[in-house]
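A.B. asks: The structures come next, written out as structure tokens.
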Structure 1
Amino acid sequence: MMLDNMKSGAVLVFLMLALFLRIRLAFWVMMGLPVCFLGTLLMMPMEFVNVTINITSLFAFILVLGIVVDDAIVMGESAHSEIEDKGHTIDNVIRGVQRVAMPATFGVLTTIAAFFPFVLGDGPSSAFGKSIGFVVIFCLIFSLIESKLILPAHLAKMKVKAFNPKNPLDRIRAWVDTKLKGFIENSYAPFLKMTIKYRYAVVMFFISILLVSAGLYQGGMVRFVGQPKIPHDFPRINVEMNVDSAEQATLDTMLKIESILYQVDEQITAEHGKPMIDDMQVDLRSRTSANIMVKLVQPQDRAMNTFELADLWRQAIPNLPGVKSLSIDDNLFGGAAKTAISASAWRVRMMIS
């Protein structure tokens with residue numbers, strides 16, 4: 001899935017750039033993405049970094065993707081503009097890159113400075129910050145190297161073909177370029193001049209939008225979800241027994257729940273032709289507490305998501321003697337997807353689920 005998303009993303013970036021720039025230029029701009037990512041992957045196993053490929057580091061790659069693309073696009077577009085105005089020479093490419101090199105470099109350096117504190121933490125929780133910080137910083141460093149040194153060299157050696165009216169891609173690009181320049185000259189530039197002239201009114205307009213947005217949120221018309229519900233690949237069932245329960249009673253209860261989970265999985269297999277459970281593990285944490293961790297099959301082989309499976313578990317697990325509370329963790333980040341069932345509220349279990 002990740003490789004498919006990467007391929008489709010690269011193709012979309014290439015197609016969008018090809019509409020506004022030359023095909024070869026769009027190709028070399030797109031090649032900046034694998035250079036930055038592969039360079040970061042090369043640095044991740046180093047001893048002082050020690051970052052693995054996980055959910056947090058992949059999030060960091062997605063987070064920095066737009067910055068990396070923008071840096072290469074700015075450099076390539078500036079060089080392309082200089083080439084169109086003064087011809088394709090090495091000096092013109094260098095001049096075009098130098099025109100935006102300073103602001104683009106400091107823009108990247110300020111972002112690196114913002115993420116640098118992430119890598120300075122210590123303790124168990126520092127692994128999350130380091131996964132994000134190191135990935136972002138290394139991607140930006142390789143982006144600087146690629147866009148300032150490698151990309152200009154490719155652009156200087158790039159063969160420029162003249163406009164061919166018989167080439168449909170050249171005609172499409174010429175049409176897009178004409179429409180875009182017309183929009184800039186006839187609409188965008190006059191509007192920008194007007195906003196600069198009435199700058200105080202523009203500032204008050206955006207402040208009013210901010211106040212309206214805050215009012216919509218405070219009034220409950222706009223909901224906010226800090227952590228979205230993500231199905232867990234390893235859902236857990238946590239059981240807390242009464243304080244006077246014996247260890248054997250706790251174990252018997254967990255084995256009973258394990259048997260029920262397998263029965264539910266057999267019903268799912270009979271109905272959908274696909275099982276949900278790959279493996280299961282029962283852990284006794286103390287005399288009165290225990291949990292069951294369920295390893296699900298691969299996402300592409302599942303008949304339903306984790307939330308639907310957890311609902312079936314809630315319906316199938318009966319009122320077991322000696323159980324003080326039972327909770328099912330089916331959400332990767334916990335929170336709303338975690339349903340607690342106590343002995344006193346067991347008869348309303350169906351309404352809770």
Structure 2
Amino acid sequence: MIGVRNGLEMDWISKAKGFGILGVVAVHTVLRFTVSEYLTSVACAGRYCVQLFFVISAYLTFISLERNKEPLDLKSYLMYFGHKLVRLIPVLYTAVLWHIISYSVLHGGVSEINTAIWKDAFFAVTFLNGFSVLHINPWLNWYIGDLVIYYAIAPFLFHWIDTFKKSVWFFIVTMVFAWLSNIVISLLNFDAGAYFYFWLPNQLPVLAIGTMLYHFQKSSFVAIKNSILTLLFVISSCLLLSLSFFTTPMEIHVRYGLFLLVFVYTLFNYSGRMFNWLKILGNYSYGIYLYHWCLLSIFDSFMNRNGISRSSIIIFICYYVLLVLISLLIAKLANMVFEKPFFGFTKRVFGI
């Protein structure tokens with residue numbers, strides 16, 4: 001068995017998360033600038049890094065389920081699911097509160113907050129946006145809402161999908177399901193909005209890639225050759241087919257999810273210490289992911305008040321670097337002030 005649990009061999013995960021968060025911040029930064037077309041296109045490619053987080057989350061979920069040797073009964077399921085939710089709440093809730101306070105300051109008080117904002121807040125803190133097409137994107141929470149639903153079904157998937165072959169079939173089934181859901185929505189003439197491709201049916205194939213990675217790494221030495229050939233066949237087929245007729249946002253995001261997985265797995269698995277600095281970002285990527293969006297309005301307000309140019313590459317780079325570093329600092333502080341005490345409390349009181 002490939003040693004997926006060895007600390008050194010798991011380093012690539014933290015590096016991949018660090019790489020992914022740099023891409024996510026890059027796209028949100030460049031949309032506020034009018035820099036060169038080449039730089040804009042490179043930075044905008046960062047939007048596909050969200051797919052990398054889907055893959056990694058599914059992969060790590062299966063690893064955590066493997067470590068839990070308890071039988072799947074109601075008590076163990078609730079403990080597992082409660083633990084997963086607890087890990088998400090402190091950063092998410094503080095980010096939502098930050099958004100509400102910022103909006104009220106900019107618009108003249110809490111009484112001026114409109115109904116849409118309260119709806120977004122409700123869907124964000126309850127994770128119901130994962131089921132909603134209209135509220136799929138309350139302040140960058142589309143990834144988290146989908147992930148919570150995946151957490152809910154993952155223990156059952158873990159028991160059903162127990163071989164690499166089954167994980168490949170699961171990927172194929174999720175692709176078909178995603179296509180059919182898109183056809184139904186299209187036939188209903190439903191205006192799903194720009195973020196429809198983050199709706200759970202469209203992201204299930206990307207999550208399925210994470211299960212394939214888990215079983216690929218779990219393969220024995222005797223079977224590894226067939227596993228590699230099967231994985232390469234799936235990847236190459238999707239990449240080649242996507243060039244001709246896989247053109248919907250869902251299909252493009254699945255394609256990039258596969259591509260980025262292969263890219264970061266190959267690059268960071270054999271990079272030694274070269275990219276160790278990315279692990280710092282990767283370890284706090286969840287906080288950076290949510291808090292950087294909160295900082296954008298502050299950065300933009302400062303630039304507008306001081307008449308700072310939005311066409312300078314130097315200013316763009318400074319904006320980007322500062323956004324990453326300050327988000328990282330806030331994420332580290334939140335970990336000490338909110339997350340660790342909250343985790344300790346839930347552990348003592350609820351055992352999760």
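Bear in mind that the values in this text are calculations on the coordinates, not laboratory data. Just so it is clear, the model here is predicted, and its values are computed rather than measured. Cβ atoms are built from the backbone, for glycine too; each structure is taken alone.
A.B. asks: Computing helix-only ellipticity at 222 nm (-39500 (n - 2.57) for each DSSP H run of 4 or more, over all residues; to 500) gives -20000 for which of 1, 2?
C.D. replies: Traced to structure 1.
A.B. asks: May I pose another question? With percent of Cα pairs over 17 Å apart, for residues 171-290 alone derived from the coordinates and found to be 66, which of 1, 2 does the value describe?
C.D. replies: The read-out comes from structure 2.
A.B. asks: For FRET efficiency 1/(1 + (r/R0)^6) of positions 35 and 251 (r between Cβ atoms, R0 = 35 Å, to 0.05), which of the structures 1, 2 scores highest?
C.D. replies: 2
A.B. asks: Ranked by mean count of other Cβ atoms within 10 Å over residues 27-34, which of 1, 2 sits at the highest value?
C.D. replies: 1
A.B. asks: Still on this structure, please answer the following. Output the label of whichever structure in 1, 2 has the greatest value of Cα Rg over 2.2 N^0.38 Å, for residues 139-194 alone.
C.D. replies: Evaluating Cα Rg over 2.2 N^0.38 Å, for residues 139-194 alone on every structure, the highest lands on 1.
A.B. asks: From which structure (1, 2) was relative contact order in percent (Cα under 8 Å, 6 or more apart) calculated, if the value obtained is 32?
C.D. replies: So the calculation was done on 2.
A.B. asks: Taking mean count of other Cβ atoms within 10 Å over residues 283-290 from the coordinates of each of 1, 2, which one would give 24.6?
C.D. replies: Of the options listed, only 2 reproduces it.
A.B. asks: Taking 39 as the value of percent of Cα pairs over 30 Å apart derived from one of the structures shown (1, 2), identify that structure.
C.D. replies: 2
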